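Structures incoming, each one as structure tokens.
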Structure I
Amino acid sequence: MAEEYVGAVVLEWDGKEVECASISTDITTGKRIVKTMNRTGRAKGHANGIADFKMSVEVPIPTDGSELDWMAITNAKLTVLPVDGVGKREIFVGCEVESMSSKYQVEGAAMRTLSITALDRRMQ
């Protein structure tokens with residue numbers, strides 16, 4: 001039997017669907033190795049840390065002026081939904097845009113790349 005995978009996603013930003021070209025998430029646990037002076041010359045264990053959630057989102061720049069004011073958005077919720085309804089939603093809360101850049105090229109759409117940070121991540 002063949003496995004099925006999520007093919008495309010819809011980005012929802014505070015209840016508004018936003019067309020996006022790509023979403024890349026980077027989640028770190030914050031766990032660190034604890035180094036101590038001992039006979040073995042090896043680390044003794046791990047220490048828990050603070051989790052860090054970062055995303056890079058590419059969105060096309062609309063020509064009709066309907067683009068969101070990305071830099072003004074604070075404490076937002078970002079949801080990644082599988083298009084076919086199969087699979088879990090990935091929800092990031094407490095989101096803010098850290099930086100924004102633009103990319104223009106001869107062929108293709110003009111894009112904004114948003115660097116977003118979040119306070120928490122949930123799977124539903």
Structure II
Amino acid sequence: MQKKILIVEDEESLLKLESILLTTKGYLVQGVSTGLAALEAVNEELPDLILLDVMLPKMDGFEVCARLKSDPVTRDIPIILLTAKKTPEDLTRGAEVGADQYITKPFKSAMVIDVIEQLLTRKP
């Protein structure tokens with residue numbers, strides 16, 4: 001069965017690139033561009049994994065991650081924060097809100113795929 005990945009990225013070119021990358025690897029991909037849209041998409045259909053940008057309009061990725069991780073229904077969905085924010089404070093905040101992985105941009109596609117595959121295989 002195909003695994004479903006939700007990509008939350010407000011930069012359209014990057015959203016397209018990530019979608020193509022994951023689709024060619026056999027994943028079902030849904031893309032949204034805001035934190036609120038991410039929460040709505042998760043409520044409609046639970047993804048197997050979420051690729052989440054931090055810098056988003058209205059509600060940032062840290063807030064989205066914190067909300068999903070505090071909800072018993074969604075807390076076990078692996079979340080990868082994918083962001084240009086790479087200060088020690090940002091990394092600490094990512095851990096505090098419950099992100100499973102924190103990947104900084106620019107990133108290598110192969111590394112992102114490896115992390116996704118590791119998280120999806122360890123999922124119960």
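Taken together, the values in this text are just the output of simple stated rules run on the coordinates, not laboratory data. Everything quoted here is computed from the prediction, not taken from an experiment. Cβ atoms are built from the backbone, for glycine too; each structure is taken alone.
Tabulated data for the structure shown
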quantity	calculated
For 0.70 (FRET efficiency 1/(1 + (r/R0)^6) of positions 32 and 104 (r between Cβ atoms, R0 = 25 Å, to 0.05), calculated) the corresponding structure among I, II	II
Distance in nm of label points 7 Å out along Cα→Cβ at positions 40 and 64 - highest-scoring structure of I, II	I
Identity of the structure behind 0.30 (criterion: FRET efficiency 1/(1 + (r/R0)^6) of positions 24 and 72 (r between Cβ atoms, R0 = 30 Å, to 0.05), calculated), options I, II	II
Origin of the value 14, 52, 33, 2, where P(r) over Cα pairs in 10 Å bins from 0, in percent was derived from one of I, II	II
Which entry (I, II) yields the derived value 0.7 for distance in nm of label points 7 Å out along Cα→Cβ at positions 80 and 112	II
Which entry (I, II) yields the derived value 26 for relative contact order in percent (Cα under 8 Å, 6 or more apart)	I
For helix-only ellipticity at 222 nm (-39500 (n - 2.57) for each DSSP H run of 4 or more, over all residues; to 500) computed as -13500, the structure of I, II it came from	II
Ranking I, II by distance in nm of label points 7 Å out along Cα→Cβ at positions 16 and 48, the structure that comes out highest	I
